[in-house]
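*Asks:* These notes open a run of structures that come right after.
Bear in mind that the values in this text are calculations on the coordinates, not laboratory data. Keep in mind that what you see is a predicted model, and the values were worked out from it rather than measured. Cβ atoms are built from the backbone, for glycine too; each structure is taken alone.
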Structure P
Amino acid sequence: MKETFNIAVIFGSAREGRFCDTVGTWVVETLKSDHELSVDTIDPAVLNLPAAHVGADHPAVAHLHTALTEADGFIVVTPEYNHSFTGELKLLIDAAKQQWKRKPVGFVSYGGMSGGLRAVEQLRLVFAELHAVTLRDVISFAQAWDKFDETGRPIDLEGTNNALHHMMTDFKWWAGALRDARYPQGKHPLLEAVAS
């Protein structure tokens, strides 16, 4: 029996009318078709984190910490705003610390000419500080608004699905290796709490 991995797909925008819903929904639906993955979403527009850092007692922060702790790794769907990533995404990242540690992070980016890659490069620096491992391969949509059809699927569905599958093959390797290193005897604290 193959391992299964809990994956959190993080929406990187909370802007009204965001294109992140289109890109993120494609990512979530595609990953849910993989029986080795259990997929959850973390959406700053729904989470509504406080602008000030108030600690884990705040319900939104507590919910975020639980979702991050349960995940074996993360896929960040990020736009590029002004050559960087969004303030909402930085607020979400900074609201936690240990929950990111020693887990893989993959990226699906979108934007104009750069396809969001400048946002990804800056996010790599942030996640390195949090002791997370970012994957080399990225799914990037340049001129993203022209890359999806009216149903919200990529126009090059086969090519983009293959690219995502390729990235997730490495992602699963890292997720398994890092989970085994974090819990060498399979002693995952959440599983132990449920069992007791």
Structure Q
Amino acid sequence: MSDWHFYEPANGHGLTHDPLNAIIAPRPIGWIGSVAADGVRNLAPYSFFNLLCYRPPLIGFSSVGWKDSVANIQATGEFTWNLATRELAEAMNRTSATLAPHIDEFDASGIEAAPSRLVAPPRVAGSPVAFECRLTQLIQLESKEGAALDQWLVIGEAVGIHIRRDMLDGGIYQTARARPISRGGGPADYFEATPDSQFQMRRPG
């Protein structure tokens, strides 16, 4: 018979480290570029992130607390998403530092910016994929009792998508070629997608 650790989250997990973000893992990283109303550039990673819809292409990230990214997007209605790769991992990690709102986080983190075509926030020049997005919904999350949480879900429609051409073979995007990284659990765990970890499986029917 299997031995199980069971807990009710409301009463605590009883472990050394919260297992939740280690179980729901690895999680893609929302590396979000935004611009404040006064023009200050912001760049920050979010591990509560994913693609939500094909048509139109909707992506979403959730922020613990009202961070600069959320405030900027509420004010301007625009942001970029930039693919975090193994090559850019350390640079991405630098952008997780908490800085004052008046500090340009591209400059502070030593990250080269590239102009977007359709939105004001810039892209990360070194990222092989970037989405230009316009805000569709900004939602304050709630508990099961309906209590408002200090957690904010930002959903945006990708209105422009940049893919570096060396990421394509015969018109097919090669996921592992970019060596994308995802957030794991614990205080410092990440994972990298590589060609040797790839397998294929087609849906029945």
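*Asks:* As an exercise: helix-only ellipticity at 222 nm (-39500 (n - 2.57) for each DSSP H run of 4 or more, over all residues; to 500), calculated from one structure in P, Q, equals -2500. Which structure is it?
*Replies:* Structure of origin is Q.
*Asks:* Still on this structure, please answer the following. Given a value of 16.9 for mean count of other Cβ atoms within 10 Å over residues 81-88, point me to the structure among P, Q it was derived from.
*Replies:* Traced to structure P.
*Asks:* Which of the displayed structures (P, Q) returns the greatest value of distance in nm of label points 7 Å out along Cα→Cβ at positions 9 and 41 on calculation?
*Replies:* Structure Q comes out on top.
*Asks:* Additional query: Who wins on FRET efficiency 1/(1 + (r/R0)^6) of positions 153 and 169 (r between Cβ atoms, R0 = 25 Å, to 0.05) among P, Q, i.e. which is largest?
*Replies:* P
*Asks:* Given -0.31, -1.02 as the derived value for log10 I(q)/I(0) by the Debye sum over Cα atoms at q = 0.08, 0.15 Å⁻¹, which of the supplied structures P, Q does it correspond to?
*Replies:* Q
*Asks:* To continue, here is another question. State the single structure among P, Q that was used to calculate distance in nm of label points 7 Å out along Cα→Cβ at positions 65 and 145, giving 2.4.
*Replies:* Q
*Asks:* Separate question: I have 21.5 for mean count of other Cβ atoms within 10 Å over residues 121-128, calculated from one of the structures P, Q. Which structure is it?
*Replies:* So the calculation was done on Q.
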